[in-house]
Structure I
């Protein structure tokens, strides 16, 4: 694997290179900019751009563009994916570290310490927005009792505090206990789903990623979009691979093979953890050009909503060529195992 190509496909660390998601950003920032900041749950499949979007929301450029009084806000971002907290004390310690990194002093990492700090912010006329990347790691951990989430909810309801979380599925589906699943904590959130990009958005990202990766000729955005579909990760990956290849768009098979090798773990994750058995069966039928059974049309509709399949030639087709190749290989292997 090429380390530089893989780096080009990583989540964006700041404002540079971010594009699309305009309607989602408007929805999120309108909630943040309410008289009292409101909370938002961003939900999307792995590598759908959740982390990049969270970085963009925390960037001064974004806040200046979408907030009337950005100076009154305090944005703190906690990366719960790379350093998942083991319990409430560790969570509070991460919050304290993020505050200290701003050079604004220290806070006692406890329930009382956080409550006192929030009261001080209120007295200063400041509004707090906490960006919580991969917050499902917290809701899914039995080390976080219902009381912890009740505390977070009480702060949000009684102060100028809002949370913006990311997760791969709805937070209530990632709860460690039924009591937490039924907690009113989740009622404070508006859910914003990140869908794959449509064709114009995909072409825009492909052209931008091509330029960022050092592409020097006209971007092969159509070829990149055909390989990647609407996946932000696959679009950036395929653009980086195409820019690296000396022949550029002149050798699409070589580009596809290189991109597929790097994307394989991501495709494995989608297939094994984010497609149901029925959805996998439907993808195999679509890839094979077979009609989907009526009792499975609900799964086809779900795959279409998620941007993995699209109407084509009177039927349906898998949007991303790399996913189509993956399904073809999986389906071929299954056929051989069943029928020799």
Structure II
């Protein structure tokens, strides 16, 4: 397998590999001060190589902060495979990816992300021990339900901060993306009494959710024009920018809290934009840490109850950040970043 190192300031290792069939993969290891890096593999049809690299770098850095703020003995890493999984994903390709993971000799542990299913992880696991979150008996399995539970705790904390109640009963919530996390989040919100609207590119998944759970469907861009109290981005990142932020505020949104990674296109500029509108933003890597918490519980023997107990603490962490940001008169994303970098010795 042909690999090449990519030098990037602030990152411990960034490596690119040719997996064959004109498909490349990038593993980015941001920081391992607290332990080996762990992060999912994203199989996605990027437009350019630069897009793939940028995504791997941003996701890897986010994993460092996510693990640090969740008090996990793990570092930040992430991998991407550049290609359409519906067209190029094969057993041979996944096995080549496993060999790529092995080449880092435990510096990076892989797991599930967009474009990777549990059956894919089971194939990869046959070739590498540096993997978590598979369907094996001693594994945590799909982390999505625990991720969704953590996001729900973030929403509850945001509601407590803003409305002095930790319930969203009667509130109108828009979920952008009804994938594994978005769908599970919707169930929590509905159980709590929220009125849930959702947009999803997969019409079959959207129709199923609407028919069976009473979710109100929106077209794919309906989140941009629909009035709501809470907006939950649960698809791809970079959805919050100079255009969407004032649009959401004009639609009456008061809380932004979702499962997507890297929701802010520009962390500093866009977090300030959110703050100026008066909306409450719960930092993504704080509220979506349930998945990595769930997987981290595999080290030393997996316990589902322990994973849920640890993920419940996302409520307190979120509330602390929101209150500190108010006291310091800073954007929440800036406050959480300062706290995370301090834990990593990067402040």
Structure III
């Protein structure tokens, strides 16, 4: 069975290539072609002989994603991709332009198991995990298509990253490999709805990345209504893991909080949230919830968002409202794939 070169780290690739009889210096060349230059075929490896390229093709393949849909925002140049995976499934990625450079939000699964009611990604359920090569290909394909260098990565698209833990960890290590893209760990943000055991596992890595927690409620009653994961790991258990992560790694936790009208946006909710987070190195990122067709949730007003921030700030909790990008192209992950699936 052919192996995906994009899913191999340097040591794995070295073993495979040397076992084929290639001299060791070829490993650096091939790794560079795959992970630095991001080629999509062996024919592009021009410093290898035709015989070597043919030999590689007999044993390996390079994961390639095709662009099904590409939407470009007229407001801020955000680009949303719907990629076709090798097996015909679809996955979404979003490239955002900031003053500091380009950031990409990628998906880690086809569909999602978590079932959060305010999220379009959960509609249709879980299909499968994305491989290391497929996740990297979201980045590489967008980078090649736009002819840019992407230097920030957000794992906040479709899927729960910590539910695909082994592949996500390997992908993070590959994208930050100095022989490849050499992306700084501090430029990587991983968002989870709260698989507590994996938060402890991630802490032990001491990567230096930003951990974002999809909290979205100040108590178990409200959180359990919209996030089934809370029935497995409740807020107290989750926040205990977050405190450990922050203290062990020295990194600030980012709490994502989707503001839903008349559900979790009251003054009492803000006060309760402030009490829960007291003393933790953290930041609250308020998100005006997307109006998803399949749910009845409505985003909070701007005035309510401001009042919520004021209450948190008065209790020593920093909070901001996430900047909305690509609003004219439904840039939030899950919506484009859902529309394709429903056709």
Name the one structure among I, II, III that volume of the Cα convex hull per residue in Å³ of 126 was derived from. II
Could you tell me which structure in I, II, III was used to calculate distance in nm of label points 7 Å out along Cα→Cβ at positions 55 and 111 as 1.9? II
As an exercise: distance in nm of label points 7 Å out along Cα→Cβ at positions 39 and 95, calculated from one structure in I, II, III, equals 1.1. Which structure is it? I
Comparison of I, II, III by mean count of other Cβ atoms within 10 Å over residues 103-110 - largest value held by: III
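No lab work stands behind these numbers, since they all come straight from the coordinates. Owing to the predicted nature of the structure, the values given are computational and were not obtained by experimental measurement. Cβ atoms are built from the backbone, for glycine too; each structure is taken alone.
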